[in-house]
Every structure is written in C-alpha cells, then in structure tokens.
Structure I
Amino acid sequence: MRLFFTGSPEHHSRQPEAAVRVASGRRRYLAFIAMAMASAAGSYPAYAAEQQPPVNFAADQLLYDDQADVVTAVGSVRLEQEGRVVTADSILYNIREDKVTAVGHVVLTEPDGSKYYADKVRLRQKMQEGYVSYLKGELLDGGQFKAAYAERSRTTEEGDRIVMHDASYTACAPCQTDPESPPLWQLHADSVIHERDQKQISYENATFELGGVPVLWTPYFSHPDGTEKQKSGLISPTLGYNSVNGGYGGASYYYAIDEDKDATVGLTAYTRELPVLSGDYRQRFTDAAIDLSGTMTYSGRIVELNGVNTHLSDEFRGNLEFSGGWDINQEWRSGFDLNLTSDDQYLRQYDLSDDDILENQIYLERFSGRNYTDIRLIGFQDIRLLQDQENSPNILPEITMSFLGQPGQTLGGRWSFDASALSLQRDGSDPDTNRLSTNLGWQGRRISDTGIVTKLDLGARGDLYLLTDQNGGENRTKSRGYVVGQLESSYPLLKTLPETGGQVILEPVAALTVASHVNSQLEIQNEDSQDIQVGVNNLFDINRFAGYDRIEDRSRLTYGLRSSYVAPKDLEFSAFAGQSYNLESRDSFFPQGSGLNEHSSDYVGEINARYKDILDLNYRTQLDRTNFGSKRHEAGVTYQNDRIELEGMYFFSKAIEGTNFNETREQLHGRGRLRLSDHWYVSGGASYDLGADPGLRSSLTGVEYVGECLGIGAFMQRDLTQDNSGDPGTEISIRIGLKNLGNFEASGLNVSDNNN
C-alpha cells in the first residue's frame, strides 16, 4: 500500500491523527534533510521551518507510536519540495524530542541535477543542527566530494558551522574498469569547515594528490565560499626564477574596504635583488571610477655605455598607473590615463609590461546621435632601447568633431562634416606643428535597373598650419584648400552552377577620382602620413595618404576585378586584382617603393580560400608595374584536423625610401600542435628572420597532457634579446590546469642566453 500526502496540515483534518501529525511536522524534517545534506557541500541556504513551502510525501508504510510520540515512514520514502527530492529506506521523526533520522540510501536530488548521498542523516534542535554519515556528492559541473561524516551546529560563539571530516574533492570521473582506484587528482583534508556566517571555507591538514600520491601539503588554508562579491584575504602566491633577479616568491593581500572600494597590497622577494612592493586601489562612484596602482623597489640594471654593457648601481625604480572615468551625463564622458616608469627596462625586467611606448592622456568625449566630439591631451614616454628612441611630441591638444547626416536626407544622399585641431609640442630644438582642418563631404549610392552599383563621393577640405621652429628660425603659417570627387561603379554578375549548386560572382569595379592641385605640400612637416604603401585595402581610397599632412592631389582612374566562388558547405574562394592610373603628370609626394609614386601604380592582389573548418589560406601581393617583380608578399595558412593543428605566415616587403621602413624585411613564422594519443600532445613554433641579418628570432616547444579533469604541460620559449633590454633569454614554464579549480603555472623559470 502507498500513502500520499500533500499540501498544508489543514488539508488533512479528516485523516487519522498520525497523518495529521506527520503533515504538521513534515515541512521541517524534509526541509532540514535537504538543507543539511546540501549545506555540508556548502550550497544550500538555511530556512526557518515555517518559511518552507508545501511538501509532497509518499511511503509504503506509515507507523505511529503514540506512547513515544514517534512517526516512522518505511519503504521507498519520498519527499519532494520545490523541485528538490529526498528519498530514503526509512525516516523516523521523534516529535517530542524534535529529532529526525533518515536511514538507508538517503539521496537528495537538487533542481539542477546535482545529487547528494548519505547512509544516515540525524537532525535536531528544530532541524537547525544535524549529523550526516558518509556524505557523497555528485555536482552538475562534474565535481565529486566525499566525507566520512559531516556535522552542522549553531552556537552563539561559533555561529553557523558545517564541518566535514575526512573529506575529499575531485572533478575526475571514476575509472570505469576499476571504480575503487584513486582518481587522477583529488584534494583531501582532515577537516573542511564552512563558517556560513563569515562566508568562509577553511581546510585543515590538506593534501593535493595525483593518482593517489600526495604531492602538495599545507597545514591550513582558507578561501571565501563564493556567496558574497567581496571578501578580504590572501591571494594565491607566485613562485619562479628569473636570470636577472634570481628566484622569487610573492604574496598579496586583498582588502575589501567597502562595497564601492577595495585595495590590494603585495610583496615579491628576489634572491638577487631587493623586494618589490606593489599596491592597487580601486573605487567606484555613482557615475565614475578610479584605479591607482604601482610598484617600487631599489635595484640596479644593465645599460650600454660607449658600446659596452655596464651594470649601474642600485637606485630607486618603479612604475605608476592611474586611470579614471566619469560619465558626466547621457552625452558627455571624460577620463584620464597616467602611465609612468622610472627607466626603459624596469617593466620588462620585472615582467610587468611589454609596451615600448607609454601613453598618458586626459580626454573628453560627446556622443549625440550620429555625431561625435573628442578632445584629448596626450603625452608619451618612450621606453624602447636607447638607439630606437625618438623625440616623441606631446599632443596639447587634439580635437576631433564628426557630424553625419541621415541617409538619403540631402539630394538623395547624406552629408558629413569633420573638423580637427592638433598641436604637437616637442622639447629641445625640434619643430612644433599646429594644425586646423575642416572637411565637408557628401555621399550618394544608386543601383540601376540593370544591376550597376554606383557610388559618388564629393569633398572639400581646408587646412591651416602654424609651424614653429625652436632652433631660432621664424614661425611659418601655411594654408591649403582641396576639393575632390570620386565616382565608383561596379557590376556584380552571378551564376549558379547546376552541377554543384555553387555560385560564381564576378564583379568588375572602376573609379574615377578628380582632385584639385595642392601647393607647397613639402613645406609642411610630415608627422602622420609616413606609413605609405599601396594595397588592397587602400587602392580605392580617395586619399591614399594616411593622416592629414599629405594629400593625394592627382586625378586618376582605379580599376579592379573581384571574384568569388561559394560551394554549399564545402568551399569558399575569393580573389581580387587591381591597379590605378594617374591622369596627370604632376610630381608625386609618395616615396620611392610605395607603389604609388609613378604614373601608374603597382599591381595589388588578394586570394582567400577556405575549406570547411579544416583549411584556410590567404595571400596578398604587390607586384612592380613594369616587370611584375615582387615588392611585397603576405601569405598565411591554417590547417587543422583531429590530430594536427598548423599555422604559418610569410612576410616580405621591400624598403620604402623616406619612411621608417627603410630596410627590406622578410620573416617566417610558424607553429603547430600534434596529438600523439587521446591525451598527449607536442607543440612547437618559431619565428625566423630572412632579411639582411638572418637568423632565428624566437622558438617555442612544449609537451602537454590534456585529460578530462587535468591538464599539465612543460614549455620552453627562447627569444634572442639584448642583455640591456631587461628581457630574459630562455623561459621554461610548467602549467597545470585542474577542472573546476582553475589554472596554476610555475612561470618565470628563465635562463639568460648572454647573447645580443
């Protein structure tokens, strides 16, 4: 016979006394059975019995001892409440002593699918204290824990505590052939204490085991239980070795000051240098936020003096980073970024940053519909090697405004207006540049009945320059005006191939650009238009100079052909080739080697191909207009299947006179990964310079084990660096990843190469 009860006690007023008394007490014991088991895992909140919602109850047999005031449910007992289900062989409820005992195959199933098992559960003190014998949990994320027994107590002195004894946790599934064998890894502790009021979990005599073999031990550690966003405490320590600084170890403390502010302080000690002190303070306001961090130490460094590496004596060194932002209203926001360091090696020596130039700025921005305004003050600190440093200007200020009309609103197109102001200030005798520029444009687009796509761009620009020579020369003022129009047309042709179902698209495209002549361009110092090279991306641009200081003022004809083939789910292929032809014979300001300095430009092309998610190829080229000689090649390939992952890139570019790229460059990069078995991988990669000073620049090799719950790998990276750069030569690292517990890395095992 099966007995079923549901709802609240008053719903059973006509049932026998036993049923009524069970109904009145069942909320409490079901609630706490579920709570005690899950609370031992640290995941179930405590509720007062009267707060519990209705419970569904079923059992094969229900017994009531009116002398002892004990209710016993026997046989396939099932309690269900809000998606949680508790099953057991029997449940005994001593109403007089307010004790509940569940015995035999006790199982709690959470709504998310997690399950908790126990041999016996005992509850007392209005279900607020309890004991669970042989607790086992199977969590939804794959984690599993066990405990010989668990206790929960509530006292005035200790608060709400859950203690699991002889407890272990792992994210590894049991071995199918030998379920009793130890998991690949597990965390074991004599006691795991969850102090729910303090929201803290602590471990006593904890050991990390691999394959049942202890490898790490600590007498005590603790961490927040994850139920609150902030919790003060120690952050995981770091250990390593650096050839410059020696072996090191560091620790940090996180201080949760308040809900809107926190701080972190840390100290890293080295065997060859004095310790480094670090700090970070963050605060959030209603409409703003700030972040202030920095490090400092007292140490020496290696510099090059008269061609000889020299070790400088110890001195104060450090860095400072300070940033903030303020949302003024719905349209305006402002902010600042401050980045400073004591010398050009400090950040790299202590592995804080790989940046070559530090940027400092204050900015104010406005967003309104399609319009944008940006005002910035910018300064730079160049921390490249001494021979590469330049007198970088400060930008005081840069103002940019952009206004854009609605599509089709003006003469069937849309208008645009852009304005900018710039002041470049340098120290010493180098010249300063001040510029004011405005540009008015209009763009319209039409598609004819025959499918021809036509786009018309019109623009008028004016610039005013004030050039200041700080070497005793006179200030000069230069102005210039420029109007331009470009008509671009394309005719896409599509054909479907009945044999394969694929589609072929051919799209010839041509553009006519007419521009006015600009006088005296060479009298204006070129600050922002030095990266000049023709390519697929800029072939059809109205002005193929980057920046403002140079303007392409020759009328020209540009033409090209786009093509593509798309096969259903298998293959995609696209290609482009094009060239431009100058219609005027005026002198060009493009440098030699750019591909744009002659009457007709170099040829540019691009090919892309992709086969499923297996193979991806891309290739770009620049060929000499007279003999099709190579001036630039960029080729890349990506290939992967179930066993192999490959990536490769080849780059070649001839020198461009009068620019920063005054040497021919040729480089080859590659990396790969091979799966040797279900869990073992080997990987490698290298960068090789094929230019004027050929040789290996960097290499990486590694071996990895990637399992269901554990990943471990050893890697060696070699970089050819100078001793006076602060960078290490060879780095050996060991990385360990544990499912659900995060990644651990023994990094910084760096060995110097003493090469240049």
Structure II
Amino acid sequence: MDIIEHQEKSMTTSRRFALLAEREINKETYVEPWAEAGLIVVDSPHDPQPSLCMEGGLVVEMDGKARADFDAIDLFIADHSLDLEAAPEAMSIPSRQLAHMLVDINVPAATMRRLAGGCTPAKLTDIIRHMNVLEMMMGLAKMRIRRTPANQAHVTNWREHPALLAADAAEAGLRGFAEVETTVRVARNAPFNALAVLVGTQTGRGGVLTQCAVEEALGLRLAMKGLTTYAETLSVYGTERTFVDGDDTPWSKAFLAAAYASRGVKVRFTSGTGSEALMGNAEGCSMLYLEARCVHVVRGAGSQGVQNGSISCIALPESLPGGVRAVCAENLLASMLGLEVASGNDALASHSAIRKTAKLMLQFIPGTDFIFSGYSAVPRRDNLFGGGNFDAEDFDDYNVLQRDMQVDGGLRPVTEEETLAIRREAAQAIQAIYAELGFPPITDAEVEAATIAHSSDDMPERDLVADLAAADGFLAGDQNMISVVQALQKRGFTKTAQNVLEMGRQRVAGDYLQPSAIFDRHFHVQSALNDVNDYAGPGTGYRVENGRWEEIQRIPQAKSPREFVADQIGTPMEKLVEVGPAKQGTRQEVIVAVGPAFGKEMTRTINGLEHEAVLAAILTGVAKEGLVARIVKVKHSSDCAAIGQVGSDLSGSGIGIGIQSRGTAVIHKKGLARLNNLELFPQSPALTLETYEAIGRNAARYAKSEAARPIGVKIDNWARLKLIVKTALLHRRETEQIRDEPPTELFFDWEPDA
C-alpha cells in the first residue's frame, strides 16, 4: 500500500470520529499482547504452573523447575524468602479460595500474610487471576501494613538551584508529605541537592524523611554524611539476565541494603511490571509473574519495603489490555508479603487527565503506605525523574479529591500566606549555610525569587562551575550534617537546626528502621509495629475523622454559605409598592408575576442584575408591542412554574410571565399544565436585560395571538457546576418568604423622571 492510499484509508468522514481522534487519550500507544517479547501483563503461555516439593527442609522443585535448573533468583527465593513452614499449607489451598480469603473481612491479615509467605511466585500470580480491581482494592485496604496512609514527593528543578530546592522542599513538608526525594541533572550536584532538600523539609516540618536518587555508592556516601535518611534506588528484577546486566545479584542487593541499614538509613527496594520487557529479558513470561519473583527477592533480602507499581515503565503495561489492573496487583502482592508499599503513581502515565486519575484511584481509595512513590511537588517540566503523573499544578485538585471522598491521601491544604513564609524561611536557611560554610553565595534576590517562584523559569542563573567545584569539596571534605546544624544555629535558624539534628539523632536510635516507618510532626515514629493496620471491615481500621477530617475540609476555596447570597441582597426597591390584593384582569394585558422575595429580601438576580432593571426591561418589551403589563407578587410559592401559572390565570389575555428572584423566568398560558409552557428560561445566569426585554415582547405577542419566534438563550453547561450552591441558597432564601396569602398587586414607578 503506498503512502497516498494509506492516508486515504485513515481519513474519516465522520465529524465525531475526527474530533475523537484528537482527544488526549488517543495520543497514547496501544498494542496487542505478544507473549514471546514479554508484552503481556498476565497469563503468558510461558508462565509456570504453581508447584513446590521439599526434601529434608530443602526446596528441590518450585513452579515446575527442578533445583538443578534453578537460576539465581529461584535459589534466592527458595533459600531466603519462602516460609517453608507455611508453604505446605499455602500451596495446598486452591488459589481461588486464597483469593476469597484476601477479601474476606473475617480472615485476619496476619493469617493471609503467613500463607502468602509460603506461596511461590507462580502461586501468588495464580491467586491474582481470580480477582478484579475492586477485590484487589479491598485486599490492599486489609493488607497494607501501616495503618495510616502517607505520601512521598519529588522535589527537583532543572537549574538545580539550591534556594528553589529548599523552598519547594519546605512547601512539600508543609503540605504533609512524609518523604521527599530528589535527584540530579548533573551527578556532581548530588551533595548540594541533598543538602537543600534536607534543610528545606526540616524547615517545612520536622521529621520528613529525604533521599537523593543517585548511583548507589554515591547514595551511601551522602547518607554517611547525614544528608539523607532513606534510600529506594536498589532495583531488583524478575529475570537473571536483567540482574546480570545491572551488575548485580539478589545477594549483592541484600548486602547493599544491610550497608544502608547499618548506617541508620531506611531502605526500600524498587521493582515494577514491565522492566524486564523494557530491557529485553522477559523470557516470554508475563509482567505480573516476573514481579511476583521481584517482591519475593525483596522479602528475602530483608528490605522493609518496595517501591512498585511499574514506576518509570508505566507506559509499557498501560499499552496492553489489563495493564492498570496489573499495576494494582503488584502493589497487592507486595503488601501480602508484609512489605511497605510505595505504590508508583509517580511517572507520567497518560496524556488524559481522566485516565491518569482513574489509575490513581486504585491506590488512593484503599490507601497504601505511600500513595505516590513521588508526587511531583514541582511543575512537570522541572521534574528530573521524567515528569509527574500529578504535579504542583494539581495540588488543589488532589486536596478536593480527599475532601470529596473523605480519604486521607497524605496531604493537607495550605494558605498562600503560610506557604510564602515557609518558602522564604527555607531559602534564607540554605543561604545562611552557604555563607557559613564558604560555598558560592546565594543572593537576597535569589531568595526572593525562590519564595515566589513556580518553576526554574522564575529563577536567575547561577555559576554552575563554581557550584560543582564547591559540591566536590563538600563531598570530599570533613563537613557534614553537624556542620550544617552549627551553621544554622549560628545564623539564628534554631528550629531548622534542631530538626536537622533530631534527624541525625534518629539515625543513631534507629527506631525509624521499623517496617513502614514514618515520623509525625512531633518526631513520633509510626510504623507497622506501633501503627499496625487493623482493618477488618466497616467501622474498623484507619478512618478519616476528628482533627484530620477537619484539616482535609479546610481548603482555602471553601467559603461560608452566607457569602454566596450576600451580594444578592441590596436595598429594598422603593419604587415597588404593594397596593392590595391582585384582581382578575379583563383586558388584553400581560401579568408579570414575581416571587415572594422579589425586590425586598432579594434585590438582584444570580448574575447581579438589579431587580428594578429587570422589571423595567420586561415592561419596556411589553410596551413596545403596544400592550400594558401589571405586576403581582406571588406569596404562597417560590416555584417558577407555579408563579407563572398564577400570572397567566390572573391575566385578562391569559398570558403571564413568571420570574423568580434569582432570575429564572417562564412565559405561561392559561389552561396549560404547570410544567407545560410557552417558553422557559431556566439558565438565569445567561439572561441579560436584552433577554428580559425580549421576553416582554414575546409575551405581548402571545397576548395579541400573534406568532412569536422563541427566544434563543445560549446554554452554559458549566453554569450548574459553578452556581448550583448559590442557586440552592438563593432559592432557600426565597422559600423562607413563602406565606399562605393570596397574590398582591404591585405598583412599579418605572417611568423616567420628568
């Protein structure tokens, strides 16, 4: 097929399909499964069937493979991860039954965790085959090992500006992130980036754990200087060849984890569906089966947790059927094995806002130990991890999601005033450290820019060569976290100095090396040991309530309901006077019937038009058609249709206009049912004075039995979203004025003064 023919076949004559083709969702890549290349999320024909044989306490066959044929991963899992006491029982229980037990609130999480520890990778995968995403979410809610959910942030910027890093890290701490991760554009900047984020977070809130994602030996050096408090760059894979290409084995990863932990650094491994296929070594196996091997390696290595959920490979499983389900499944597998779960959601997962939010919900609703393994607390273009699925421009959206669902997503709303204050303090703190320790100076202009900045675009450039030379000297020299504390204390940043020092003390104490440990704002450790997830069905487990629920509700955008009606209440109309009971008309006329609050308790429509101007416009329209109009106030109802019906019944011509105080209007004819009418104008925010004059003209034409072209009013589909609260409150105010009284005649002195 030549190029022209292909273009002709791809063209569509349907306007709708042409527009759909331009949607964000259609910028993605979608492929059909290809098992041989590892492009299949579950149920590859090359996945082994579950099996386990032991002799003398030794695994001699696992998942259809004899011990003599084990690769390094098989050996490590069999000898260091599998719970051989639980294995006979776990492997004998049908996988479907184990899936039922996962979602059964009467089966304790501890029971499931013991059995999961005895399941081989193929058995774990087989359990998942029986579960849909809702059931997996129920399993996550039960199996999460820490009771209280938390969140982790990414704080980076492409300029690697220390003042901006510190300011953004401080804001992240203020917003409630329990962990903050940074990385580098230029590897030699690692010491200064780690320093800026440490100082920034401890200014924003004491107890925030920090790390710098760099090559592992360098990461350990940063930790030994006291600049970081956790690590999660220890990647594991589900095939031996991928491990070898990374110059690692399960044993070397276990050794490195021990090296970190021996220095008081919390360690979490990293894995995720799709990495083996991405690296060309999937061996024809499904992504989920290989991930089951990964989490067993993490468990066997003694790590307290894992960052999984496809992470930077997310576009690969998402290109395949069931990809997002598989991501949720891998999070569940890790929690089943008793691991802290930092559940992905960090890398940019979709062009579509709908799709990326839908993916998030699988972890957001049930809760995980860290709902994001890196919420981008900076703009996407500043995120050196490759962009964020959610970023700094989504903070308000995320806070509203928490409020909508009464879900703890690990964040808190903040005000602009408190955010600016903490950003300035953090930028000044890192400025003071640079001055005290002899680093290239940070100017007051840089501090001010970092305080109000949104991104690197708002920052002045620095001398990168000078910064790198200073960073090299800092890394090679004797200065460390204690030097930083002394500098802060000398320059008057006492709170930040105390917090940084306390982080060092906690390193020595080692309490936060407990499984799934974080600090609260008082440096109290919350972990799977002292904050164990006790979910066992409705009314149990972690609940968003009391002070935390009040905090989540306090988004800055929320207003007092009274504010929504205050601008509709002005000075009562002096020109509109009640003159007595409304009488039945006998002439050709139009009755304008108004609601019970009109012109008195309410004096403006929902979009701010003065009632006096609205009445004048309607009467002008009637007059231009050569008719007169009378005004009556309906007191027994606030319903627009009822008001219009009263007007038509009283009208000598049988035509009436009904108008609520918020501006909704109707043209009604006597004899029609209340909900049947000549013309209805329900979108009161779209009505202008010109519209009301046209309503008066058409009503007069109907009264004269003349043809009238219905008035077109532009429909605003967003009006309900913007104004439904105001609509409800205004209608409530009008309804409060209802009295069991007949309509009264009103006199309106609307003619201009002579």
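Please treat every number below as a calculation from the coordinates, not as lab data. Note that the structure is a prediction, hence the values are computed from the model and not measured. Cβ atoms are built from the backbone, for glycine too; each structure is taken alone.
For the read-out Cα extents along the principal axes in Å, a value of 107, 65, 63 was computed from one structure; give its label from I, II.
It must be structure II, since only it matches.
Work out the source of 5 here, i.e. which of I, II gives that when relative contact order in percent (Cα under 8 Å, 6 or more apart) is computed.
Label of the source structure: I.
Where does the value 57 come from, among I, II, when percent of Cα pairs over 12 Å apart, for residues 172-219 alone is the thing being computed?
II
Given structures I, II, which gives the highest value for distance in nm of label points 7 Å out along Cα→Cβ at positions 212 and 668?
II
Thinking of I, II, which structure, once distance in nm of label points 7 Å out along Cα→Cβ at positions 76 and 628 is computed, gives back 9.6?
Details: I: 8.4; II: 9.6.
Derived from II, not from the others.
Taking distance in nm of label points 7 Å out along Cα→Cβ at positions 444 and 564 for each of I, II, which is largest?
With respect to distance in nm of label points 7 Å out along Cα→Cβ at positions 444 and 564, the highest-scoring structure among I, II is II.
One of I, II was used to compute distance in nm of label points 7 Å out along Cα→Cβ at positions 164 and 316, and the answer was 5.1. Which one was it?
Corresponding structure: I.
Looking at structures I, II, which one was mean count of other Cβ atoms within 10 Å over residues 276-283 calculated from, given that it came out as 17.4?
Of the options listed, only I reproduces it.
Given a computed value of 24.6 for mean count of other Cβ atoms within 10 Å over residues 116-123, which structure among I, II does it belong to?
On the way: I: 21.5; II: 24.6.
This figure was derived from II.
Out of I, II, which one gives -12500 for helix-only ellipticity at 222 nm (-39500 (n - 2.57) for each DSSP H run of 4 or more, over all residues; to 500) as computed from the coordinates? It would help to have the intermediate numbers written out before the result.
Values: I: -1000; II: -12500.
This figure was derived from II.
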